[in-house]
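Every number in this text was worked out from the coordinates using simple rules, so none of it is lab data. Since we're looking at a predicted model, the values are computed, not measured. Cβ atoms are built from the backbone, for glycine too; each structure is taken alone.
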Structure 1
């Protein structure tokens, strides 16, 4: 679906250690937040307000929505709050994978934040889902996370 995707090979993947943990961003719509609440894993939320911040000191998978206009309009796909969070080297260094949500109405920019962050961070893009996700998405992501952590 995406033209410029970098596949992370087996030897490049750093498997996470410790407890299964997701760090996520959700806008004031709370779509991603409601989805995260259905997962059975430890989670930390990136604050909506840019003045606020969190620091992560354990391995995690990042889950983020995609912002962009679709078509050739890909700038702004990664929320500013996620960029600010990842600009901290410590937060960036603990990221082991990315999951992104999006809207299939935006065609080839569907969940584009995922491929962008995967390439930038050199971590695997583990999954993409639409909007609020489905029960199947919840089950699949729980399974992916458990397998990724080697449980």
Structure 2
């Protein structure tokens, strides 16, 4: 697995996110021959991305830009080859993460780990639009964070 980080200099946080992503791959039975880009952005950038790609003109905490369709991942169509497959991009708004960490009374590191995982599950084809999908995705998030020892 390859994770390309942009604007994230904290080596320990990078290592923790990679660990979380590796656990996510195991938990979702996804092969390890994947890559993903994680970028930390500011409020203006995430708002523009949210507007341009989702037609929502507001700041959000994380956005995911999957390159594969969910069926391509779940059926292994794109991941059965030996070459590395790029899953997509994840953009995390640091200032929103700081606010949410304060609101939830946990560390900014924990919040960024959660947002990175949330975005990663989206590029792996998970979603939370429907109630049953939400339950699956959120239970999986909790399980992975627990295994990675990312406490609340």
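Assign the value -7500, calculated as helix-only ellipticity at 222 nm (-39500 (n - 2.57) for each DSSP H run of 4 or more, over all residues; to 500), to the correct structure from 1, 2. Checking each candidate, the match is 1.
In terms of distance in nm of label points 7 Å out along Cα→Cβ at positions 101 and 125, the structure with the greatest value among 1, 2 is 2. With mean count of other Cβ atoms within 10 Å over residues 13-20 computed over the structures 1, 2, the top value is the one for 2, the highest of the group. Tell me which of 1, 2 gives 46 when you compute percent of Cα pairs over 14 Å apart, for residues 21-60 alone. The correct label is 1.
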